[in-house]
Structure I
Amino acid sequence: MTTPTGTTVDARSVRALYDSMSYGPAPEADGSVREWIRTAATDGAFGHYIGGRWVKATEQFEVQEPATGKPLAQVAQGSGDDVNAAVAAARAALPAWQALDDHARARWLYAIARGIQKHARHFAVLESLDNGKPIRETRDIDIPLVARHFYHHAGWAQLLASEFPGTHAYGVVGQVIPWNFPLLMLAWKVAPALAAGNTVVLKPAEFTPLTALRFAELMHEIGLPPGVFNLVTGDGRTGAALVDHPDVDKIAFTGSTDVGRAIRKATAGSGKGLSLELGGKSPFIVFEDADLDSVVEGVVDAIWFNQGQVCCAGSRLLVQEGVADRLYGKLRDRMERLRVGSPLDKSIDMGAIVAPVQLDRIRSLCAQGVEEGATCWQPSWGVPAEGTFHPPTLFTNVSPSATIAQVEIFGPVLVSMTFRTPEEAVALANNTPFGLAASVWSENINLALDIAPKIKAGVVWINSTNLFDAAAGFGGYRESGFGREGGREGMWEYLKPERAHHGAPVPVIDVVIPEQHDDSAPASSTGLPGIDRTPKLFIGGKQARPDSGYTRTVRALDGRAVGEVGEGNRKDIRNAVEAAHAASGWAKLTGHQRAQILYYIAENLSARADEFATRITAMTGDDRAAGDAEVAASISRLFTYAAWADKHDGAVHDVPLRGVALAMHEPIGVVGVACPDPYPLLGLVSLIAPLMATGNRVVAIPSVRFPLAATDFYSVLETSDVPGGVVNLVTGERDALARTLADHDDVGALWYFGAHAGAADIERASAANLKRTWTEWTGREWLDPRSGEGREFLRRAVQVKNIWIPYGE
């Protein structure tokens with residue numbers, strides 16, 4: 001055919017182009033960024049940024065470009081001395097940084113946000129070169145979110161005193177970030193840390209340090225005070241030196257679950273704050289009424305975004321049986337049209353895998369999936385031979401127990417299973433040790449909102465996926481870590497409560513028992529022997545004899561025997577945990593219903609106030625006024641948490657979405673509690689009441705020295721309509737029983753108020769399933785409401801689930 005200009009064109013080629021709708025190359029210019037890499041490095045290698053200046057290192061390592069496999073830069077390998085210098089610089093800068101008023105710190109964060117925006121294209125190209133992700137993702141998602149986080153946290157810095165009263169910064173924060181979102185993970189951690197008044201030492205991933213180095217250069221350009229932000233590059237040895245450093249007050253880590261476990265063990269007993277954002281195996285649940293065309297695009301965003309190298313990637317596709325074949329057909333058609341190639345090509349859907357070692361892992365797990373009987377499908381076209389590329393991959397006929405269904409692959413690999421009923425969907429979704437994120441797809445919003453709270457994950461997207469914003473917290477349950485990043489809940493990770501009083505009684509009371517003491521029972525007025533009242537354990541709402549068959553003598557401070565209690569052991573803890581799990585209906589009660597029961601406990605305790613005061617003074621040796629004060633404070637504390645039971649609300653986050661993100665406060669589940677020795681009644685009530693108010697079930701180890709107040713208390717519980725299993729009391733040796741709770745995989749969290757050695761032991765043990773722990777060994781004044789009750793306890797009693805719900809046209 002002939003065009004109006006007289007040019008002859010083959011009609012068949014025009015039709016072929018129209019049918020294929022193939023893209024031409026659209027490369028992003030990278031000359032200025034490569035020139036920066038060449039010129040910014042001193043003597044051919046980048047150094048560390050410590051105390052406001054660049055520091056050369058004696059050892060370097062090579063950073064490669066994933067798309068080509070060619071060298072990109074030489075970067076400093078951080079040593080122990082480098083980490084020492086960075087921590088010292090952060091410590092030296094801390095007083096002046098904290099002395100700034102809130103507005104001054106807000107101005108600095110605002111300046112950082114403006115600087116990111118000013119150099120946005122440079123950061124985007126550098127990120128694509130260094131990481132291998134498509135320029136469309138770095139340009140349109142990553143870098144705008146980086147600026148958004150600094151803007152958002154400039155706001156929190158401005159409002160710090162009014163919105164977080166009674167708190168202060170941790171101090172020096174060590175942060176270790178991964179390679180999948182290098183600059184965005186930096187922003188997630190640095191922005192809240194600086195806003196809260198901390199100083200920072202950051203260790204980026206060794207595969208992708210370049211945008212962090214450019215960020216450090218930006219800090220120098222805007223004049224951020226020296227030492228407020230410090231950067232030390234290197235491999236895992238550098239990160240370990242930072243984690244182990246005794247002058248670091250908090251560690252924040254994003255990365256693999258295995259490394260997270262190692263960090264939990266390394267920080268055990270150190271008193272360092274710790275937040276972990278770890279791996280995931282997120283379910284992508286599709287019900288039969290879902291819009292399948294939208295689902296297909298959702299899957300593309302869920303698993304092939306950033307080549308599947310996303311901790312919350314929707315890597316497990318769970319499809320209702322009736323629509324599975326139709327969906328698989330649509331997915332294969334869409335996969336056939338995905339484009340894999342140079343990350344700097346703006347028409348590319350998928351870029352390169354970050355490094356050869358990661359590509360080898362993906363290939364190995366795919367081969368294992370085939371060996372275990374799953375069906376593998378990949379598009380007909382091949383990937384570029386140069387660089388580290390992997391095609392989008394779909395596995396069907398996958399067993400729920402298969403390796404590829406359980407292990408985080410961290411690549412563009414989707415594994416699929418089918419279900420028949422909503423209950424089966426939830427069971428499959430929760431059949432993983434992880435709990436980071438999930439997606440639920442259904443046109444029935446009632447069904448979607450029924451399923452979302454049942455999924456054990458920190459983030460749930462309804463008819464959407466991979467949505468992030470600085471205003472909404474992000475973080476996981478179970479082996480996906482603990483702590484949140486973003487929003488108000490993310491700020492709490494970098495703040496500590498100020499103690500109202502110091503010099504409070506320590507949790508362990510050492511009593512010297514006289515060598516000679518008379519334990520014989522006093523003679524009765526009738527001459528007959530007394531009636532034994534050895535209290536039992538309290539498990540599942542019933543009194544239970546200890547499995548050991550042994551008892552332990554309870555002595556007053558002067559060594560007198562004042563009673564006996566059962567000697568609990570591992571089997572008793574096991575039975576108590578089982579009873580607590582069976583009481584899951586407690587979490588389904590309304591806050592008002594839980595409040596009424598807490599009020600009822602207080603009412604029944606009040607009726608026996610004299611009896612409890614007498615018991616306390618007999619054990620502790622305090623005067624009667626002290627016993628009366630402890631009972632009165634316990635009654636007041638029950639009233640406090642009855643009041644909070646229907647008021648500790650979540651939030652509706654203002655996110656850039658035609659919809660909302662609901663931050664729901666969910667109970668942790670079964671929580672172990674090891675109570676302090678001082679204030680044997682008040683300490684118990686102060687710890688179990690907030691957990692009960694928020695819907696948790698408790699396995700408590702009462703005061704070791706003075707347990708009789710707790711064993712008297714369970715008779716109050718029996719008469720106060722507390723369902724069996726909500727509160728379980730196991731007396732015995734605190735540290736041995738607490739260690740059993742720490743080892744138990746069905747315990748979601750453990751609160752420990754005891755000796756330093758015991759706290760360190762349970763923190764190390766908790767690494768097995770990464771349960772949340774709250775440990776104290778320095779003592780607190782439980783009688784003072786400013787330190788003995790309040791929002792701190794409520795925050796630790798819940799985990800925040802953010803549910804993203806789009807609505808509207």
Structure II
Amino acid sequence: MLEDTSYAILPSNTGGQKENIRSVGAVQSVRWDGGVLRGKLSKGTFFIYFTEEKVIRFGVDPFGEISEENTIAVEKDEPVSEVVCKEKDKEFHLVHKNYKAIINKSPFSIRVETNKEVLFETDSPGVTYTSDKHIILTVHKSHDAPVYGLGEKSGFLNKNGSKISNWNTDVFAPHNKDTVELYQSIPFVILHDPSCVSTGIYFDNSYRTEFDMQRFRDKMIIKAEGGAINTYIMLGDEIKETLQYYTMITGRTPLPPKWSLGYHQSRYSYQSQDEVQKVAALFKKYEIPLDCIFLDIHYMDGYRIFTFDENRFPNINQMISDLKDQGVDVVPIVDPGVKSDVDYSVYKEGMQKGYFSKYLSGEVYHGEVWPGLSAFPDFFQQKVQKWWGHLHGFYTQLGIRGIWNDMNEPSVFNETKTMDLDVMHNLDGKQISHKEGHNLYGIYMSKATFEGLQSLLPKTRPFSLTRAGFAGVQRYSTVWTGDNRSHWEHLEMSLPMTMNLGLSGVAFCGADVGGFSSDTTPELLIRWTQVGAFSPYFRNHSVQDSIYQEPWVFGEETMMSVKKYIQLRYRFMPYLYTLFYQTEQTGMPIVRPLVMEYPRDSKTFNCSDQVMIGSNLMIAPILRPGQTHRAVYFPEGIWYDFWTEEKIEGGAYHLVSADLDTLPIYIKEGTVLPLGSLVHNTKEVQDIDCLAYYSSNQEMIGQLYEDDEISYEYQEGAYSLATIRISNDGQMNIDKAGSMDSRLNVKGTVRIIGKEEVGDNLDK
């Protein structure tokens with residue numbers, strides 16, 4: 001424990017030996033094939049090409065022939081045609097439409113221009129390396145340009161001035177600004193220069209990486225501890241366009257089953273069938289909506305995955321059936337560690353078929369986790385993914401249709417917190433070390449789980465929740481931000497974490513409401529539930545040695561306030577489900593920083609404590625105990641207080657009041673907002689009220705999406721998308737798309753707020 005004392009800062013030689021950094025030198029020769037420019041450098045090789053007019057990919061390997069293969073993160077990547085390559089005295093020019101990629105011959109560097117304006121530029125030299133085979137890409141940036149992305153990192157929204165590394169790590173200790181490495185590694189940043197361009201940089205390298213925005217004010221140094229430079233540059237006019245390009249490359253969040261958007265209740269652990277049933281009964285007694293209950297590791301027989309403890313859960317079939325009748329799904333946890341036990345069928349089969357991660361010698365790696373000594377599936381092999389997916393039939397035959405993956409960094413109970421780095425993985429014939437594969441382990445497990453559920457339940461959209469992942473994880477899983485604490489600071493930090501996950505392509509995400517570890521308080525639970533009600537993923541979860549934090553635990557007054565916001569989640573469900581449909585189409589996140597909607601308003605650049613829900617709704621939570629007032633920044637335009645319907649002029653800060661039972665919620669003028677009636681869960685059909693928020697200078701507009709809420713038939717056109725438009729003089733028009741007849745009972749009038757002479761109600 002000396003690292004927790006002053007021993008950790010013993011005097012050291014801070015001016016020690018500097019790293020020996022070398023340049024890749026100059027371009028020696030090139031080959032142009034009509035789409036890709038490939039070449040040799042003084043040290044190594046390179047390639048570069050356009051994938052879209054505003055997207056350029058380039059790669060450099062100082063140590064040999066550069067591979068044009070990608071990690072699993074990349075879903076779409078093809079060189080475009082109609083590119084012209086020109087050689088100049090000191091440069092090569094690749095020209096595509098209005099954009100020009102310029103490769104400087106000596107030293108090797110790259111810049112991108114449009115109409116002679118430089119949008120992106122590497123340093124000169126642009127690529128360097130060390131004797132340890134670390135690779136370095138240095139790019140220029142504006143010193144004051146905010147930097148967003150990098151996934152679920154702790155701290156505030158804007159990462160400029162930080163040094164952030166990516167290595168998936170199980171961190172139970174309290175997360176703070178210095179907890180740089182958490183469970184997800186997403187090496188993607190957006191450099192936002194509102195006067196010029198929002199530059200996205202995706203560094204497709206799975207080794208431990210570092211983004212240093214601290215050493216130089218006007219440069220970003222991107223470093224990897226192995227592999228090659230494999231980089232995508234996206235040049236959007238604003239953040240939305242850049243994110244669209246990024247999610248075209250790495251994939252978009254698929255439309256989830258609607259039940260996964262409801263309220264979820266969890267604990268480490270509900271330790272018996274009787275306890276689970278009592279929790280469900282209390283939700284029913286108090287008429288608090290509930291869509292899902294989680295089973296943590298105590299449901300298993302000796303923590304063996306794909307088993308149930310028959311003493312704790314003597315009639316699991318009946319329990320799941322009874323809960324299903326109440327509209328409540330059950331989601332069990334499944335960790336990667338398979339207990340070393342020759343009488344345990346999963347371990348025995350995995351050993352016999354060579355499905356576990358091994359050393360070069362062929363010896364299977366074993367490490368300590370919850371079951372004791374365990375082996376870890378080599379998810380990099382497709383046959384292992386299929387085997388693992390098929391094992392989930394153990395759950396699906398019971399009626400389970402969602403799985404929770406944890407400990408998949410992978411976490412091991414040792415000093416390094418993970419597997420030995422010289423463990424090898426078989427990437428379908430290519431041997432890679434755990435040093436290269438570590439950050440990919442979680443996404444490959446998520447892929448195996450998601451595709452396994454798809455195969456077992458072919459007419460059902462699966463729900464998969466993961467702690468660990470890499471860029472592109474959004475294609476397979478929802479992400480929660482891991483082992484947070486019942487601290488007000490963690491409630492506050494959950495906002496920028498969720499926003500930056502959304503800006504990194506992960507739209508379906510959230511934090512454990514109430515805090516996982518430590519003891520929550522009535523006030524904190526209320527305030528966190530208010531935030532959770534508008535988070536993409538909404539789950540209350542707590543650790544075994546903390547006090548319980550179900551809605552009723554702190555008495556009736558607290559319960560009624562918590563219940564109010566769980567119910568509010570369901571009232572806003574039509575709006576949220578429509579946003580999730582739009583997310584699959586566009587890649588836009590559900591929860592957004594204000595800067596995404598107002599990219600040229602400098603007051604939004606560092607706003608970490610207010611969020612947009614889609615384009616039309618803003619919340620400004622209370623994030624400190626005892627606080628009942630706060631400053632709220634309202635961007636340009638007219639805003640309406642959701643509770644009082646008061647008009648608020650934008651372009652200024654306002655001091656607002658919010659007692660413990662009030663979350664400040666604001667609706668932007670010109671919005672048509674669909675709200676649902678109160679229900680016990682998402683399986684019940686809602687009545688829909690539409691509220692229109694008057695604007696004097698634009699039409700009021702909103703959308704309402706619906707489908708069967710569970711299958712993939714919407715991809716064949718079996719959906720209904722209503723676009724509602726109301727002119728400022730009260731004329732209404734509804735355009736409908738999709739072949740499905742609406743199941744929702746949409747009321748025949750729309751109430752217009754903010755313009756009395758139009759009338760309180762408008763007939764459809």
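Structural remarks
- Value 22.1, calculated as mean count of other Cβ atoms within 10 Å over residues 607-614, assigned to which of I, II: II
- Of the structures I, II, the one that -5500 was derived from, the read-out being helix-only ellipticity at 222 nm (-39500 (n - 2.57) for each DSSP H run of 4 or more, over all residues; to 500): II
- Source structure (of I, II) for Rg/Rh (Cα atoms, Kirkwood Rh), computed value 0.97: II
- For 38, 10, 8 (semi-axes √(5λ) of the Cα gyration tensor in Å, for residues 247-294 alone, calculated) the corresponding structure among I, II: I
Laboratory data are not the source of any read-out in this text; all were calculated from the coordinates shown. Everything numeric in this text was worked out from a predicted model, so none of it was measured. Cβ atoms are built from the backbone, for glycine too; each structure is taken alone.
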